[in-house]
Structure 1
Amino acid sequence: MVKLFLVLLVLAVAPVSAQWPEFRGPGGQGHAADTGLPLEWSETQNVVWKVRVPGTGWSSPVVSGGRVWLTTATGTRDVSLRALAFDVATGQPAVDTEVFRARGIDPINPKNSHASPSPVIDDERIYVHFGAQGTAALTPAGELAWKVRFPYQSQHGAGGSPILFEDLLIFSCDGSDEAFVVALDKRTGKVRWRTARRSPADQAYSTPLIVRVGERDEVVSVGAYRAGAYDAKSGREIWRVSYADGFSNVPRPVFGHGLVYIATGFQEPSLIAVRVDGTGDVTRTHIAWTLRRGAPLTPSPLLVGDELYLVSDAGIATCVDAKTGTVIWQQRLGGTYSASPVFADGRIYFLAEQGVTTVIAPGREFRRLAQSALDGATLASMAIAERSFFIRTDTHLYRIANK
């Protein structure tokens, strides 16, 4: 009886979150507060439920209000862009709403989908984004509150997700014809500010990050050939940093130690650490260090303490001193990678495109703890809530938890 009481007491006080409200979770940097998470799983181990997801899409799951939300696209040339919700407890479908219908839509990069940006959630609404095809707000019941469209030319489809700041919904639109960052009134969908990027414009697919600098909140948005920081309330550009040979940027930046860590994209990928206290063009003055080997094209970095963890698309994991850029270790994980790593329960989880998750211990020595596999391809990043992992494959959504 005493042992049972102690187990129940531990479960009662162990941190658990009911929300993973945006791409990369609360704060947008891939950290979860939950403990009691599983170290290993398989198709027959620690699967609470598994449900088929209609259509195709690589938006990452978000969790709030007892539901898991995704977007998907059905059809080929005549595409239905939809918002889906599933019950956290049972996996049963709860919402399936057509948000937009795109007729005669052009083919995109085979690795992308027509539903790749992740939703973002607050207490009242769910906000979904399909790039140039449109942006919308839905009620928890799946009813449309508003929708808007900002056409721009994007050869490979959409990738960057929207974010929330106070009463604003903010996202980047980076096309070959024009590039801008825009903030909408989240209640109405009306434009509150819109700031054009400096030319030349080119395609990028990154999600902005809000950082606090002194008494000001800045939107750090990564675009082709340059990244910028904008006043979150007005859209005024505060600083910008350039990189001559970088476009099609995908990773979301992370922030810590007074530095924002930015992946510069194709053709020769690098990762730069930029001090955020500058103004104007800070390319020559505020780049603290540059990593030229092992930088990712698609997965976002992960900052844990004084170390920055990266995984390249080809599966090379790198641990870097976050303050100096010194490489501490590099290790081949196996597989190829699009999903961004997460830190939870004192462990780091890397999800490969082949459905394999490698778990390591954070630290200055590489230590592999476990490896798990699910059926299907996994390009979407995992969500963490309710002491569970929510993992999307090309065909299914899983809830993984210790049973």
Structure 2
Amino acid sequence: MKRIRLLAASALIALSIAGCGGGSGGTAPGGSNNDGTPGNDTVISGIASKGPITGTISIYALTGGGSKGSLLKSAPITAGEYSANIGKYAGPVLIEVSGSYTDEATGSILQIPESAPLRAALPDASDEIATAVTPLTELAVQKSGNLTPAAIAAGNKLVSDIFKVDIINTLPVAPTAGAVGAADQSQKDYTLAIAAVSQLSKTQDLPLSGTIATLAAGISSSGMSSQARTNFQDAVTTFITVNPNNTTGVKEVSATGLAAVGAVTASFTLTVQGTVAARPVNGIQFDIVIPDGLTVNTDATGKTLPGVVSLSTSASAAAPYLETYYSAASGVLKIAIITDADTGIVPGALATIACETVPGWTVPQASAFSIRNVQAADAGAATISGIGVTIN
């Protein structure tokens, strides 16, 4: 009933919004538990894809300085699938893949030689792990430099942020209509991003290794360069809408999340400030002016995509109703939250917002944002004064 009264009596949502267009594991390096008893075997399995690869996977230990160490295990890859038991070893690993695949852009059977394998690196392998090995994980290895655990994690995160998919834990599928049609959105986007790399090779008349090196040169901590992003987006569009070898069943870029590829995600924290009176804050609305160099991902109506605004643990516990819209024309992100909880919205962490950096820009400071038009109300839609929102 509180929510009904608030929605009916207040313009909080209807007028201002609706009109807008890892932890410590049980196994230590060396394969023993914390009490010294033998740990579980480490088994690494998953998908090796540049289209699905048939060939060999080799897994190496990494030294403390981040150099390639001893071979732990080699195993076959069949139609992209592999599994390798590396025994009691637990720690950072380098995975190398060689073999043959059917190129998505040309339909030709091509080779990945042992001298130029596709690679993936994991900062801490233990127990059972599923991981992808693709051109995007190779990009991450190249951007990591010395393969220390911290550098590996940073490289994997950078490329995952730029391509909008978890390049390690998301497993791409075969580039066929049946496989793509049954895949979730992340798998679909990953599969099509790999195909776009093939299209880029075809367009630029480069081998796969040369295409990946060119992409790596266009990637920095602020995202893709304007030219690298343009080249990749052109490849995405050409493969999906023009290339007759596209057998994925996807014919429109709008059916994917690939239009957002190229920018790095920058996250900021929103905090509610003020003294909560006897009346709980059951509704709050405010505008955030997004500074130059950042943008916000939305659907065609301006509603932000999932993950752009994420409520804090305490705010989520209040089971709120959340509405968020962004206008690219004005650069304003509107946020409105309503809750039935008796405690209401309390001072402290409220949410995080994930913005995308514009290519060529660095991430601005939180002080570059401005928050305005903060309105707070109780369950009867009566205004509560003294409530503010900050960002950092």
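Brief remarks on what is shown
- Of the structures 1, 2, the one that 1.00 was derived from, the read-out being FRET efficiency 1/(1 + (r/R0)^6) of positions 256 and 272 (r between Cβ atoms, R0 = 41 Å, to 0.05): 1
- Origin of the derived value 1.13 (Cα Rg over 2.2 N^0.38 Å; candidates 1, 2): 2
- Structure (1, 2) behind the derived value 37, 21, 14 of Cα extents along the principal axes in Å, for residues 80-119 alone: 1
- Highest-scoring label, criterion being Cα Rg over 2.2 N^0.38 Å, for residues 224-319 alone, among 1, 2: 2
- If distance in nm of label points 7 Å out along Cα→Cβ at positions 40 and 136 is computed and equals 4.4, the structure in 1, 2: 1
- Given -7000 for helix-only ellipticity at 222 nm (-39500 (n - 2.57) for each DSSP H run of 4 or more, over all residues; to 500), calculated: source structure among 1, 2: 2
No lab work stands behind these numbers, since they all come straight from the coordinates. In this text the structure is predicted, and so the values were computed from the model without any measurement. Cβ atoms are built from the backbone, for glycine too; each structure is taken alone.
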